1. Thinking of 1, 2, which structure, once mean count of other Cβ atoms within 10 Å over residues 64-71 is computed, gives back 17.8?
2. For mean count of other Cβ atoms within 10 Å over residues 104-111, which structure out of 1, 2 has the highest calculated value?
3. Once distance in nm of label points 7 Å out along Cα→Cβ at positions 16 and 368 is calculated for all of 1, 2, which comes out largest?
4. Rank structures 1, 2 by distance in nm of label points 7 Å out along Cα→Cβ at positions 72 and 208 and report only the one at the top, that is, the highest.
5. I have 71, 56, 37 for Cα extents along the principal axes in Å, calculated from one of the structures 1, 2. Which structure is it?
6. A value of 3.2 was computed for distance in nm of label points 7 Å out along Cα→Cβ at positions 96 and 360; which of 1, 2 is the source structure?
7. Of structures 1, 2, which gives 23, 20, 14 when semi-axes √(5λ) of the Cα gyration tensor in Å, for residues 40-167 alone is computed from the coordinates?
8. Relative contact order in percent (Cα under 8 Å, 6 or more apart) was computed and gave 23; which structure, 1, 2, did it come from?
Structure 1
Amino acid sequence: MTPTDPDDVHTEPPPEIPPLRLRGSMPEVADTPEALRSIVAAVAAGSGPVALDAERASGYRYSSRAYLVQLRRAGTGTGLIDPIPFDDLRALDDAIGDAEWILHAATQDLPCLAEIGLRPRSLFDTEHAGRLLNVPRVGLASLVETLLGFSLAKEHSAADWSTRPLPGSWLEYAALDVEVLLELREAMIDRLIESGKLAWAYEDFDALTRFTGPPVRAEPWRRTSGLHKVRGRRALEIVRRLWLARDEVARSRDIAPGRVLPDAVIVAVACAPPVDGRSLRTVVAMRHRAARRNLDIWGEALDGALATPEHDLPPTTVSMDGPPPARSWPERDPAAAARLAACRALVTELCETYSLPAENLLTPDLVRRIAWEPPEPLDERALSQRLRDGGARPWQIGLTAAGLTEALHTQPADGDS
């Protein structure tokens, strides 16, 4: 048989995915009381769930406030609201009432929407539904392409939405984010029903209605990028003082902290501090334009750090809330290491059986906590309560409690204890 010449093989080009387009005219942005009342009335007259989205100015502003709210409802069409001129949007919240919200990545938008008086009674999160369905890519554009067959551009996702006036291309982008959320919800509900996961999804969605934001860290300055390069308690105090000074400036001016003083500059000063605050202007890192605007403030922070008594300096390590890193368990507590391995194996098996990402069955932190310190007595009832206290929903407890109870009775192999 003569080998086929590759040049003779005819391959069809992949079909072009049509871009998502607005089905109606571009809505005007409601930024006056009259325009807001018009949208509120239209929403109240509509029917069914309400698709919602919000645009923030992450990376530009200190606050996480919403600078644009987009919505769509059957019988209403698409509306765009500039929330900045208004004290709140409670009138819109009243118009929505008990109708289900449709959001994508709800935890990103719920806090800023709550700030302006919008709180869901029930919701459907398309990103979370995608995770439960074990879809490989759960970004909105990917889901719209996979399930609805349209391409959705995301070129303005990182824009400064505090800009006024907002460019027309940005507004079209924002309107498209809610254009097909109603249809996307329907497609995902069909898949959730087919996979037997619809009830699971709504248990998770119900928990999301009570989400108020990520937990507040006790020492947020320790999240400074590059902190691992800093050595010694005095250097850590420099980081802490500069971080706190920067945070105060950023909050007062509503500017993203990294634009006031980059983390890299803070770390550079802490690693090679000058003799006093007045000498900061000679530090190479302080030649950064943003850093030089507040040299006096940074100098005071540095002087304060250099004058801090030894006994008040921050410790190099902090006590952890929870078990130690799992890599240390085999030496510190072989029995706990054996329990953790058995628990992880069970979670992996269940995730393969039900086609779930592991973190959506049980969070890794919760698995570590119960393996490090199992409940007493070690039975299914006590373990179910521990899982419930750790935030697990009934469907997760139902799938895992019996198997985890057995796994927690695992003993280390001979020679490991």
Structure 2
Amino acid sequence: MSYDIEKIREDFPQLSLEFNGKKYTYLDSAASTLKPKPVIERLSQFYSCEVSNVHRGAHHISHISTLAYEEARNKVAQFVGADSSSEIIFTRSTTESINLAAHIIDSLGLEPGDEIILSEMEHHSNIIPWQQLAEQKSLTLKYISFNEKGDLNLSELDSMASDKTKVISICHVSNTLGTVNDVCKVSQIAKKHNAFFVLDAAQSVSILPLNVKELACDFLAFSAHKLFAPFGVGVLWGKKDLLDKGSPYQGGGSMIVEVEKEGSTYLLSPQRYEAGTPNVGGVVALATAIDYIIDLGLENIEKHEQQLLTYATEKIKNIPGINLVGTSLTKKNVLSFNVEGLHHSDLSQLLDQQAVAVRAGHHCTQLIMKKLKIPGTLRASFSIYNNKEDVDRFIVALNKAREMLL
């Protein structure tokens, strides 16, 4: 199918905004994607006509909302190539999903001296849970380094991994560098040492096909809000046998078989990990978002965003003093950079005054910034609704901001 960018842009109401008499340019999709009308309308439909808790109601609307909720679980399972919808756990975010994965792995048996391998380019959500677990259980953390282009030095992993390695957890795509990691090679090494392989797919979920069998991971995590769906919904996929053996993350309603004074028994996955009332509206809207991008085609999305990244990279290179951060040949839809002699926060404020929304800071990747000896970067990120005019406005605004500060 053809990629009709103008028709797509009409689906995103936020793009029609204006600030300071200027057309709004949103280049912060790596933080959160905008929401299309079908997703907004589905959420409104749920809260207008389908409000009821799921699984426990004995009335008609509860049946409708339960069906929609479980149909969304089926949709997500198909989207990631899962064998069963019971392998899909709904959480609040990628962060909670990774914390849950760490909890499940711990409950399956970690011992003092066991090792966890991460990388230096991880988001804090894929560092802090493992650090906390390592502190609690006297585990050892190791980190794969990255080179000057932003590619992981995976040759280190061969010598780093051993029979003590119990977990390898890395990002599929770096939110700061844009690098697409060779997760198949990582998986092979993990399997060689019988280690769990956890994949953070927060940045890849909206641009790359995800098939958990091809990726050969044990757990995969992502957030709905980076997939054109509402905030407050995360997904954890895990292998069914691991999920059924793991201990519950939280206790409460909807996750028990029987409660006695002396103790309780628990349902199998997914219910044992979904205690309490879930974000039903957000979950059913996630299903609509998946339909939306499937209709556009992930291949079309990837091609469009790659063209924008190439166009923006060539434009920004013409600006004096630009230092790009992350130049991997695998790079996707993220443009991180600094301007020599200027602070990224000052530049971002001047861009905002010109109605150009970018991100400034360390992007929850302080290990990257410490390695590169910089406080942070400016980051422009592109999505399905951006066009070359967005890039042109960004470049004009950046040039103006630079001239004002020099």
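1. Values: 1: 22.9; 2: 17.8.
It traces back to 2.
2. 1
3. Of structures 1, 2, the maximum of distance in nm of label points 7 Å out along Cα→Cβ at positions 16 and 368 occurs in 1.
4. Max of distance in nm of label points 7 Å out along Cα→Cβ at positions 72 and 208: 2.
5. Structure of origin is 2.
6. 2
7. Derived from 1, not from the others.
8. Working: 1: 14; 2: 23.
The structure behind it is 2.
Bear in mind these aren't lab numbers, they're just calculated from the coordinates by the rules spelled out. Because the structure is a prediction, the values reported are computed rather than measured. Cβ atoms are built from the backbone, for glycine too; each structure is taken alone.
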